[in-house]
Structures are given as structure tokens and as C-alpha cells.
Structure I
């Protein structure tokens, strides 16, 4: 079988998947704040327990390259979710964030 997907196309798919993951996590952070009155301290607090209706699966804590997302509370209402991007290094030009 021949794989005719170009490396660039594959990389673009990972970038789009990471944007989608950030959107899901962002929504869960906002729902957490609505329900609990504060932003979560970390993304682990969003992980769905067996009996929970809402929450995210643990695999959502990683970007499309397998690197954990970085969640930063900026103030009581503002936060950032950041992917290290294709180079897997935080705070470089290819990072993806909300």
C-alpha cells in the first residue's frame, strides 16, 4: 500500500486536530468555571471520572504530537491553553494557543 499523503498535509492535519482539542478543552474550562465559580487549577481537574456526565478523556490532555497541553491561569477569568506545536518545544514560533 502506498501512502500518498504529503508530510505537509499530515502536519496540517495535526495542527487542525490540535486547534480542535484546544477548543474542546476551552469549553470544558469555561463549564468548570460556570459550575464551580472558579477556573480549575490544572487540566487534570477536567478529566472525566467514571460516574461523571461531563469532562474530558485523559487523552485530550495531549496535542497531536503527544505533548501535554500547558494550561495557565492568567487571572480569575482569563486562561491560556498552549500546545508546543510540531517542534514539541514550548514558547517557540510554532506553538498553538487560544
Structure II
């Protein structure tokens, strides 16, 4: 999904930033309202069925690599999930343009 598409669904979706907690805390680049749940924990939560398959999930990381892995794997398990192309960096660029 493109950043402009995220803006339209941001308040209706669960936005998860999959960066490690230490990386997330140090970074000034964040999406307001996103929950920081590291990639490994997202996979664990999905295995334990602690993530809703009914709610739209949008995953992000700094540039989009890790979120792409998470989106691909959870989609295989039946989750309604997408990632933001280019990650948080593309979101910041979009908001600043």
C-alpha cells in the first residue's frame, strides 16, 4: 500500500511497527498511533492466535523489508494484512511533501 492509502485507513486499522523495541525507541521516525510489536513477537502472537483475522492489519518497519516478510507470511495464514511500501521513511516523506 502507498502512504496516501494508509492515511485513508489509518484510524480503522491496527498499525504495527515491527522494528525491535530498542530500534523503535531510538528512532524519531514513527507513525502516530502505530503499536510497536517486534517481528518475532508478531509471529508468536499469530501462532498463539492472539491477532485478529477480522481487523485490517498494516505492518511497517523503517524501509519496508521486515514488514514485507511479516505481511507475506501472515497473509498465508489468512490475515487481512498489508505493508506500507517504503516503510516509515516513505510515510514521513509523504507527510512532509
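Throughout, read-outs are computed from the coordinates displayed, never taken from laboratory work. Quick caveat, the model's predicted, so the values are computed rather than measured. Cβ atoms are built from the backbone, for glycine too; each structure is taken alone.
Here are a few things to note about the model shown:
- If you line up I, II by mean projected area of the Cα convex hull in nm², the top spot, with the largest value, goes to I.
- Ranking I, II by relative contact order in percent (Cα under 8 Å, 6 or more apart), the structure that comes out highest: II
- Origin of the derived value 1.3 (distance in nm of label points 7 Å out along Cα→Cβ at positions 11 and 67; candidates I, II): I
- Source structure (of I, II) for distance in nm of label points 7 Å out along Cα→Cβ at positions 59 and 75, computed value 1.1: II
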